[in-house]
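Since every read-out is calculated from the coordinates, none of them should be taken as a lab result. Not measured: the values here are computed from a predicted model. Cβ atoms are built from the backbone, for glycine too; each structure is taken alone.
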Structure I
Amino acid sequence: MNISSINPTQTKSWKALEQHFNAIKEVEMSALFSKDLDRAQRFTIKWEDFYVDYSKNRITEETMQLLLNLADELKLKEAISSYFSGEPINHTEKRAVLHTALRANATDTVCVKGKNVIPEINEVKEKIKNFTHCIVSGNQKGFSGKAFTDIVNIGVGGSDLGPAMVVDSLRFYKNHLKTHFISNIDGDHISETLAQLNPETTLFIIVSKTFTTQETLANANTVKEWFLKAGTQKDIEKHFVAVSSNIKKVTTFGIHEDNIFAIWNWVGGRFSLWSAVGLTISLSLGFSNFESLLKGANKMDTHFKTEDFKTNIPVVLALLSVWYNNFFKSETEAVIAYSQYLNKLTSYLQQGIMESNGKSVDRNGLPVDYQTGTIVWGEPGTNSQHAFFQLIHQGTKLIPVDFIGFAESLFGNQSHHDKLISNYVAQTEALLHGKKREDVINDLISKKVTQDTIDRILPFKVFEGNKPTNSIFINKLTPESLGELLAMYEHKIFVQGIIWNIYSYDQYGVELGKQLANTILSEINEEKTSVHDASTRNLLAHYKSLK
């Protein structure tokens, strides 16, 4: 495996970055722009329909060169080769990490343990295509002979967040089928969803690689009981399909083997929307749009794999994130999309970023003594401007922000879109320059405010500025451009993991709570008690007393 295990803080490049940081940590970005009239052009990457301006960062050309040196010293290029070639870079679970193969070209060759997996992927894609056509056209009907009107995705984590985010983000392109998502084990949520549905015209997609996930199976069995009040056991074959690798458990549930869509163990859950987990996407948007989503991701894969690091979008964004996380000690970063369509994007990115790189042990199994994963958060603009931007502008924390915007509106309301984009651009400018003391004074004087009032409110109206932002400006929100955007963040995750010397593709941290939940559930149902701390005992006793 060509992924090295090097403590980044012990490298020459890291030590050089520490010295450089101490020299420029107080630098004013406004001054850098004044000194260098070409700065914006120098720190902008134009690729396809992306325009990525990262000039509003606390960096110089020396900063970027030192960060690029770090990537080289930590053998990022070799790691990327391993990533795409099917080597088992998910070392702890001895698996390849090949969500990129799911969107590869049909004629490509990608091998896992010496076997080209592309033919299998193409076979599943063809099955998705044919099934989508049968359902969307109305040729395949429910048990009573009626065409399907509703699709319900039953999954949790990556089996829910990815499809739900894409369907919501691309609802402009949706067909006539109504799409619903059941993920939370909360019985109230599933009851609310089922109340909207007709069992005769609803198709259920159960998404679970192992078909053992507690939340998914509990919800699937509840849905099955509801369905059987109208249909028969035999009718399940017409209304239930599964995305899983566990054929035995799926068929025992009652789903016909022909209605099982394969998924492989080298597909991580949080990167699985590109696989048959995207069946709901295909059904909701049509297969051609699902294919365009894959095409866009593949374009970004090629860019990441082949582009020089200096103009490589995921590499640059990842290195900037490391710069703030590890040198400025910024623990969070915000993602603000100026499109209501991307309302679920941050929730999706939270899983991908925080589950992947939320690690405190390095690739040697040793505790790290430096910060790894960042906390990611955000909401769409302009709503977020009226919510938490106060903290970003005038708070005590340094919070780098990715601003995502689209040059073209989908419905063509130019007046509204001009207002939206004016806010998008203005916020990055405001965070850059702030509002200095003398500017506030001149502004108040021009408004004929008394000196007493000026003296009283002046400190509260000063904006420090010098807040870092990246502007990711895309021509238009389409299935293809969304695919490019999502793959961009996936590769940023990968680069960060390489720099921090951690394994990004296991997630043992989600297991302990699940194990304890099973123990506690048996105690609730069987009136027995295990050894717990006093707080846990009291919580259980309180819950049982109210049942």
Structure II
Amino acid sequence: MKANLKKHLFSPITLGGIIFFIASSILTIKEPFYLMLTAAQLVYVPVLLQLFIYPKTKHMAATWIVMFSIFLLQLDINDNLQILFASLYLLFTLSVALYGAKRFINRGFTNWAEISIDIGMMYLFIGGLWFFAFIVGIDTGFSPLITWLTAIHFHYSAFILPISLGLFGRLHQSKWYRICVPIILIGPILVAIGITFWPLLEVISVLLYIFAIYTVIILTFQTQFLTRLQGIFIRLSFGSLGITILFSLLYALNSAFGKWGVSIDFMLTFHGLMNSVLFGMIGILGWIVAPPKTNRVKWDFPVSQIRGHFKGEGKLKKGLVDDLAEYVDINKIPSRIVHFYEHTEQYQLYARVKWATWFKPFAVCYKCISIQMQQLNLPLSSKKVEMTGSIQAVDPIRDGRNNPRVWRRNIGDHSVFKAIYSNHQTDNRTFMNISLPLPSSAMIGILQLDERDGGLLLSSEGESDSGIYLAIGECLLKLPLSEYFLIEEAADNSLTATHKMKIFEVPFLEIEYTMSLKH
């Protein structure tokens, strides 16, 4: 704990920020409540960023310049200098947002704890924009005070809270945590929209916030923290939100219905001060005494290097795999399924595509793109159609994976899928590694194979590497998509397969296949 305090609390950046804040408190010409945002800019933001961005010399120099700029903005300086110093802080928040975006792109839609941290960093730029508008005097359609309040909102509720929530998620993972994170992350935007256009939406968003915050408070008492002191601080920090969020509800109700006269002055005095001291300062102290380490998993499986329009150039292959026994215990599944995967070319394939009703408008729009790419080009109709095609070997040097082969599936003259099949092993398990080339990118499906009720299940929701990814350059972004295929033997010795896909756990596509030996 002492080492962490020395590294983060007594670092040159933190001590410099504290000194600048004390000087600002003494010399400021503004109302004292403006110091709540100054505290975040000079102390809270730099301290939290040190937990994720190792302060190299250039980072330290940039942070010192920005902190000095914030300090000078508390003094009586001319307008040109105000614009300059506010611009420097805006650029600083932009760099933090880009770092958060980079973190997200290198990982994708997985691990809600790290997503919360990424989004918090990106939100800081919005806070920087509103602060810039306040300093420069840009007409936002609101009073200068409301503009400033929006800036502080995006520093505390949209930066410090998501970061704290993400650090908490490194210690606690549960279904309720995964429900609360998206509610809290979308909250700042909903509140801002509600304040601007529809006060009732502000009330609804605050009610959702209350549900999520109180759930997180309960979860903190179910969590083993790294030190006893950390547990006390973090529970006190989140607990203070349980009180201040009630003030926010009363203020929202007053804005929407004109009742419960909670004024801005009251919010500044109680809501703002409690958030700044109890939530902000105590919470950050709780994390820096013992910063939790990330539990992010780095993927190390091979990814196809083929992008864009692709033509197979190798000899014909009999099946999608040479030996299904490499993936699954074939003694537990019907021999017909094994034969299909090892001799796919001998089978006639029919498909019926069913789009979810809610997704059909998106499917129609996507069809305009897919028909041009001739990839992932599924029909809009649910009519049963025949899929034809071939399986060809692919140059392993060009692809970069083991023994790749492309399976083309067509409906009439139109290409539906061009999927390049390969495999890889992780933790003594063989996964099916499928790549669908796209313009300047590729969609990657890593499927786990298991026996399921006498059939074969291929799923992206399995262990380890399983998932659906988007490969762009050197980045591998996990997508909020999941899929599974359940292949079973029918009574007439044919095979049936059900392919279901979800986005954010919501079903949007189902394809029913029938496969039978060609006559």
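So distance in nm of label points 7 Å out along Cα→Cβ at positions 234 and 346, computed for just one structure, reads 5.8; which one of I, II is that?
Considering all the candidates, the number was obtained from II.
Comparing I, II, where is Rg/Rh (Cα atoms, Kirkwood Rh), for residues 338-385 alone highest?
For this comparison of Rg/Rh (Cα atoms, Kirkwood Rh), for residues 338-385 alone, the top structure is I.
If relative contact order in percent (Cα under 8 Å, 6 or more apart) computes to 19, which of I, II did it come from?
Structure of origin is I.
Assign the value 1.4, calculated as distance in nm of label points 7 Å out along Cα→Cβ at positions 154 and 250, to the correct structure from I, II.
Source structure for this number: I.
Rank structures I, II by Cα Rg over 2.2 N^0.38 Å and report only the one at the top, that is, the highest.
Checked I, II; max of Cα Rg over 2.2 N^0.38 Å sits with II.
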